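Take a look at the structures listed below.
Since every read-out is calculated from the coordinates, none of them should be taken as a lab result. Only a predicted model underlies this, so the values are computations on that prediction, with no experimental measurement involved. Cβ atoms are built from the backbone, for glycine too; each structure is taken alone.
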Structure I
Amino acid sequence: MDTMIVTGGAGFIGCNFVRYALAHTVAHVVVVDKLTYAGSLRSLDDIAQDPRFAFIHADIGDRRTIEEVFTRYHPTAVVNFAAETHVDRSIDDSRPFVDTNVVGTVELLEATRKFMGTLERTDRARFRFLHISTDEVYGTLGESGCFVETTPYAPNSPYAASKAAADHFVRAYHETYSLPTLITNCSNNYGPYQFPEKLIPLMLLNAIEGKPLPVYGDGGHIRDWLYVEDHCAGILLVLQQGQIGEKYNLGGGGECTNLQVLERLCFHLEMCFPAASNPMLQRQGLTSYDRLKTFVQDRPGHDRRYAIDATKIR
């Protein structure tokens, strides 16, 4: 039976993929996660007793431990979600992003390369290394057009630069060592288990607690939104049918400005938990969640628009 090693599998997208893989394949799934602030075993509670699931508390940058994991579980695939992902944090301090996203990915690639050297030819032919990346590596778009797989990289934040570097290393290991790599670049995800520093959960929690809803700049920055389970379906499709050495863009075709997202959240929150009955707003004399909107100074290097052309995977 196949075994996947899923790094970063206790994080937002990773834990959703683990759940999706267990439901849609017969493979064993081994999660390797460092459990930093954005990763939690609670996100895996409902599958913790599944006989096809295992968890290893480890850092992908610890090559010796990763090599031991390979030896113990003999995987047929590695799916690398492990990453620092929050742009604001990368602006404050880029070093953790270099350590995890760049150095960690290289260490994981090296451990994989060593492991593949131990495999028989038929097992090498089946093995896959899938690296999960972001559309932010491409930089920013104008008012029209979409990112395609051949769009030149032009990262504008330390986070995006670290992911771009990791993508380049993954590609280089395929070209130099014939490592059977695949890369996916996705648009903004939303869904269950997302850490509340991200836009949608942050705004929902702030609204319920009667806190300001901070909007960068004029709120006109556009993102292409993708539901996390749809993203997981695309990842599994690439893992099973993708062409070795290729990259695939995964997007939802759901472009919205940040302000539009916030307005929709306020609208639906009003239906579920009316502001008039929320004591946190009552104390402030507010009768609408929309009144919590607060425009703040734009962040440095803030890309204006992302949009994915997902024709290749479709």
Structure II
Amino acid sequence: MATQMMQAIQVHDYGDADQLKLERIPRPEPQEGEVLVRVHAAGVNPVDWKIRAGWMKDFRPSTFPYVPGADLAGVVEQVGPGVTAFQPGQAVFGRSSKGSYAEYAIAPANALALKPKTLSFDEAATIPIGATTAWQGLFDYGNLQAGQRVLVLGGAGGVGLFAVQFARWKGAHVIATTSTKNVDFVRSLGAETVIDYTKTRVEDEVRDIDLVFDSVGGAVLASVWPTLKRGGTLVEIAGQPDEAKARELGVRIARFSAQVNSELLSTFARLIDEGQIKVTVGAVFPLSEAAQAQKLCESGHGRGRIILHIA
């Protein structure tokens, strides 16, 4: 039987976005516990370009060539042995284990769920890693409780917009930072106080925070310490916090890697279909323009999740 082929983005070496090449490669076959998804949309995450640029090669080396990406939404094409939760033809979303910048992708069955009925494929592809990171950061690692004060740094981004909404849904008092153009947008997500970081220093405005959720990192980290109360928590997904400073101030640091799973994805789908959580698609590119999509992601300024629209 002839090998079935597909179009996919391949990366052959570390480097800039020009390493992203559209090629024809064999379509993968689902193994035990896996699902083959016909990809309609793939999310472009910051980790995608960081892996490509070699930032993570010391602790997460790449095997070349590889297909980048993890977030996906599409239709079940085929299920591997032992998979009973899904069947061909179902619309799903979740995390690919072997790259999502492709016409077809492999996903573990336990990292997929049925797509929210009220969303398009492009919209559904914005959810898996962003929403999971926000949820696990706030609740599993940050232990956020109703009535607490939470500061979300980067409230308009692909993770931050979910963090703002989940924290508000939980009953927390939500403060968020963003740029001028996104102030009204972040307020619409449920942030009671929105700080325009281009005009105001967050440490001049905010004190006695129970939990800081930092999705920005870099120089912004230095602004965090004066805002936190003693006994507070810094949930960090984008930088390397000063452990000694945290000890001195009596602040707990939580760093983690999001673990996408079917149960959480189903929870997100329910909250979205109930109208409690909104999603936001950023720029949309065809698969052939994956390099441009990653360049835009690398710039670090935008609203929502950048999407590759594949079918």
Practice task
Supply the structure label, taken from I, II, corresponding to FRET efficiency 1/(1 + (r/R0)^6) of positions 87 and 287 (r between Cβ atoms, R0 = 41 Å, to 0.05) with the calculated value 0.95.
Solution key: II
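Comparing distance in nm of label points 7 Å out along Cα→Cβ at positions 7 and 151 across I, II, which is largest?
Comparing I, II, the top value of distance in nm of label points 7 Å out along Cα→Cβ at positions 7 and 151 belongs to II.
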Completion exercise
The highest value of mean count of other Cβ atoms within 10 Å over residues 127-134 among the shown structures I, II is in II
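Quick check on the output: -10500 is helix-only ellipticity at 222 nm (-39500 (n - 2.57) for each DSSP H run of 4 or more, over all residues; to 500), derived from one of I, II. Which one produced it? Before the final figure, lay out the partial values.
Working: I: -10500; II: -6000.
It was calculated from structure I.
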Problem - If distance in nm of label points 7 Å out along Cα→Cβ at positions 39 and 263 is computed and equals 2.8, the structure in I, II - result: II
